[in-house]
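Asks: Got some structures for you, see below.
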Structure P
Amino acid sequence: MNNQLGNTARLLGAALRALLVLTVVCGVVYPLAVTGVAQAVFPGKANGSEVSSEGKVVGSELIGQRYDLPLKKGQETPDPDLKWFQPRPSNGLGANSVNTQYKLILSGATNRSGDNEELIQWVKDAQAAVVKDNSVGDYRVKPSDVPAEAVTSSGSGLDPHISPAYAQLQVHRVAEKNALDVKRVDKLVEEHTDGRTLGFVGEPRVNVLQLNIALKELVAMG
């Protein structure tokens, strides 16, 4: 009986020591080591790929954001602020219905099939809006000119990039709204177009947040 109690006590003692050691190693040492390496080698990525403007953090280069006008009385969806380059639609964003005290960004797709009538109407409405908003002066946009990502949200609803084609389509409108020369805005898009990763992975893309920060600086310069 005493031997059984002694064996049980030794097993419990060994288990508790193992628990303590693993807690310290896995819960303290390893996270600190990984955090230290990340901060030393990739500080920007480790801190959320933050983007700063005028000394303030204005967002992350990994998360898209909208550029809208303030809501008008009776409006449920704000109008886009057309002096800025616009991102992809964010129909995939869910609504925070759990705790409405906070305005949370909930990532998600529409989960609608390609033949869903509501999705088809969204795409048609978005295409019509892109054509209308970006047809300025002598520059006319045709429905066939509108890229797919201009009328569809990404799988997460938070894609921060648009294609160079969609950015170029917005150049004339942005130039007119900001009283800038079209060539200067066009050059701005070219300067903020990233090529394929490693030269062959993915597609060329434009980060809308970084492009709009550069646009703001260009407007300030006059």
Structure Q
Amino acid sequence: MKIGILLCGNVPHTLIDQFGDYASCLQRKLHLKRYGDVSTWNVFEKSELPKNDDECDVYIIGGSPVGVNDDVDWIDSLSRFIRNAFYNGKKLFGICFGHQIIHHALGGAVDRSYFGWGVGAYSVTFSQDFNQVKMGKTMSLLSMHQDQVVKPAHGFNVVAGNDFCPNYMTRFKKQVLTIQGHPEFHFHFFLALLNQRKDILSQQESNVHSEEGNSAKDSDDFIRIMNQFLFER
């Protein structure tokens, strides 16, 4: 299987020596090399994209410092690529910004939350069964976002959410999976990133959910069901 990472952001330069870059983080934490060959395209710095969507079977789109509604040229080209890949039956997985731009590209809507930033490992509830996870189970992944999907794209089912972020996790049949949280983050990196973002977060927001809690276990559990969804036939 061929797996493509469409890189829309990176670890801050001051943290790369300690934590590594974002593409490496995704490969390592999501166990991608177990399932096939991994290629990376630097969308956000070099406007790189595959020449056609047949270059990979699965495309993964991660986090970004920009929003889908920002006036950035590569967002339009990435959106076109997502539409082509989707209609050609490629599997897609979106994390945070990736979750948002998949819905944005396919006719959904993304907007700034009236509730402000979602920071930390807040709990969401599954509204339907998903693989081995039963409806009613809760999950807490590390999150850091101000925008969120306010209208899912046509045909997508909401798998999990809460009052703050109703469309937290979505799926389209057996082809597309998206999530607002960050299963690829570990707690120490999250705290370091939070410290980098103090200029845009109020003191109250930057102290929200500052304990590790169940996020590490829930992250491992989610990655297991994500890999089943994307790679296991």
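Readers should treat all values here as calculations from the given coordinates under stated rules, not as data from a laboratory. All figures in this text were calculated on a predicted structure; none of them were measured in a lab. Cβ atoms are built from the backbone, for glycine too; each structure is taken alone.
Asks: To test your reading of the models, identify which of P, Q gives 22.5 for mean count of other Cβ atoms within 10 Å over residues 55-62 when calculated.
Replies: On the way: P: 13.2; Q: 22.5.
Derived from Q, not from the others.
Asks: Which structure, out of P, Q, was semi-axes √(5λ) of the Cα gyration tensor in Å calculated from, if the result is 49, 23, 17? Before the final figure, lay out the partial values.
Replies: Details: P: 49, 23, 17; Q: 24, 21, 18.
Clearly, the read-out refers to P.
Asks: Also, I was wondering about something else. With helix-only ellipticity at 222 nm (-39500 (n - 2.57) for each DSSP H run of 4 or more, over all residues; to 500) derived from the coordinates and found to be -9000, which of P, Q does the value describe? Could you put the intermediate results ahead of the total?
Replies: Details: P: -13500; Q: -9000.
Value -9000 for helix-only ellipticity at 222 nm (-39500 (n - 2.57) for each DSSP H run of 4 or more, over all residues; to 500) corresponds to Q out of P, Q.
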